[in-house]
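Pasting the structures here.
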Structure P
Amino acid sequence: MMELYQRRLKVREKVEEALKSIRPGLQADGGDVELVEVTDEGVVKVRLTGACGGCPMSQLTLKQGIERRLKASIPEVKSVESVPLQR
């Protein structure tokens with residue numbers, strides 16, 4: 001049980017680090033990305049905020065930008081999904 005927790009924490013830390021390198025590009029356009037969850041199956045759930053939250057290109061940004069970069073640098077990541085903004 002502890003090993004699973006440590007592995008999950010390690011992957012989450014890697015994802016947070018990778019998102020730090022992605023954020024400046026999003027922030028330059030008035031948006032941002034928030035890490036919500038990393039599942040045991042390797043699904044990274046993020047929330048696009050600011051201008052990215054309502055942008056019609058957000059799915060392209062998510063899949064071609066964020067997902068592609070995370071999968072390339074973190075083998076444990078299988079996919080990236082967007083979580084809706086909380087209102």
Structure Q
Amino acid sequence: MDFVVRDGGVTTDLIQVCYDMTDPKTRKRELTALLRAAEELACENLFVLTWEEEGDTVVQGKAVRLLPAWKWLTAPQRHNPTPASP
């Protein structure tokens with residue numbers, strides 16, 4: 001797990017950072033780490049920051065948002081950035 005965002009004693013976001021998740025082994029490794037931390041820390045806001053991949057996916061029943069790092073860094077509210085318009 002790369003980053004854990006906490007507000008007081010509550011974990012609000014879990015953030016994994018990966019330049020490129022096109023390789024299935026890399027994707028599995030990154031998402032597995034994120035899901036383990038989500039279970040252990042009871043967190044539902046799961047993010048993977050990438051170079052350019054963007055989208056939402058569900059892995060083992062958990063919603064994961066993939067965002068380019070620049071978009072996450074410039075979002076007015078980082079906890080739940082608005083998805084891009086189609």
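No lab work stands behind these numbers, since they all come straight from the coordinates. From a predicted model like this one, the values you see are computed outputs, not experimental measurements.
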> Given a computed value of -12500 for helix-only ellipticity at 222 nm (-39500 (n - 2.57) for each DSSP H run of 4 or more, over all residues; to 500), which structure among P, Q does it belong to?
Replying inline: P
> One of P, Q was used to calculate relative contact order in percent (Cα under 8 Å, 6 or more apart), giving 29; which?
Replying inline: P
